[in-house]
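Have a look at these structures, which come just after this line.
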Structure P
Amino acid sequence: MSEFSVYKNFDDLDQESKYLAHKAKDAANHAHAPYSKFTVGAALILDDGSVITGANYENAAYPSGMCAERVAFFAASAQHPGKRIMKIAVVAKKKGGKDLLPATSCGPCRQVMLEFETNQKKAIPIVMQADDNTWVIAPSAASLLPFSFTKDNLDAHHKK
């Protein structure tokens, strides 16, 4: 498994990662988070250069809402079928706030990202802010979800 890349400052990130983080921050402004006031934005880039964004959308009837990452991934799949996802950035901030908050993807989002990664047979790096305000680029969804559940588990079950 590849190592995580850690950057002490936002400005140390590569240009593409910074661009995606800015697009994710813009997307967070469109989040519907009246309950938690915790807005999340995601921006991914496809192999043709298209950028797809998503924002979290809460619902009074938990858990009917959706995380920003899954909004972006599902939108990319629906709007650009067959395109590979090359990288995603995920950021969070308080509703109406300017400063970004440390946030990483939840378990269900990691599982969905892994499914996309498995299907496209290419790793998807994930750019995110860590607890100490450093920035981290995970080399793949698989690196965020050790001992993951994949289609191989289902195939093994059907072979018995």
Structure Q
Amino acid sequence: MKVLIRKAEKKDSLVILNLIKELAIFEKEPKSVKLSLSDIENDGFGAKPLFECIVAEINKEVIGMAFYYPRYSTWNGPTIHLEDLIVSEQYRGKGVGTLLYSNFIKMALDFGVKRIEWNVLDWNSPAKNFYKKSGAKVLDEWRTVQMHQSEMKKYLKNIRND
């Protein structure tokens, strides 16, 4: 099985969206994906891309991806956030995820970033063990904080009324 790792192109947008949906199912959140095909095309492959992606391909079929974007740490300088690393279910356990992960890390070093970071669900023990074995630290004391658009609007409305 020959796996090609390459930078994603606009023509990969549909398979990228499908992999995101597959990951949402795995993470027990199948109805949470709000992105459309045009969001992927415009946000990732427009004039000012908001994300980048590398894909794993076998026989010209994309079977996995690493989806990431730049960030900046006030303590360390340039970093990259790995939003998702996903391999289609039928190809898991065959080393494709390790290839994507390794290529992502090499690319980050080539870019000269000081740190890479990502989140892992607390119940995903295989992923946590894989990351720890690779030398990554799983920071149990940090908690992810999120605020969606509706909460942002509500917050801003409430502080204007105070």
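Summary of computed values
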quantity: When distance in nm of label points 7 Å out along Cα→Cβ at positions 61 and 77 is computed for each of P, Q, the largest belongs to; calculated: Q
quantity: At a computed -0.50, -1.31 (log10 I(q)/I(0) by the Debye sum over Cα atoms at q = 0.12, 0.20 Å⁻¹), which of P, Q; calculated: P
quantity: Identity of the structure behind 25.1 (criterion: mean count of other Cβ atoms within 10 Å over residues 85-92, calculated), options P, Q; calculated: P
quantity: Kirkwood radius over Cα pairs in Å, for residues 5-68 alone - structure with the largest value, from P, Q; calculated: P
quantity: For distance in nm of label points 7 Å out along Cα→Cβ at positions 53 and 125 computed as 2.2, the structure of P, Q it came from; calculated: P
quantity: Read-out distance in nm of label points 7 Å out along Cα→Cβ at positions 13 and 117, computed value 3.0, structure in P, Q; calculated: Q
quantity: Among P, Q, structure where distance in nm of label points 7 Å out along Cα→Cβ at positions 21 and 149 as derived comes to 3.3; calculated: P
quantity: Among P, Q, structure where relative contact order in percent (Cα under 8 Å, 6 or more apart) as derived comes to 23; calculated: P
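Read the figures in this text as sums done on the coordinates, not as results from a lab. Just so it is clear, the structure is predicted and the values come from calculations on it, not from any experiment. Cβ atoms are built from the backbone, for glycine too; each structure is taken alone.
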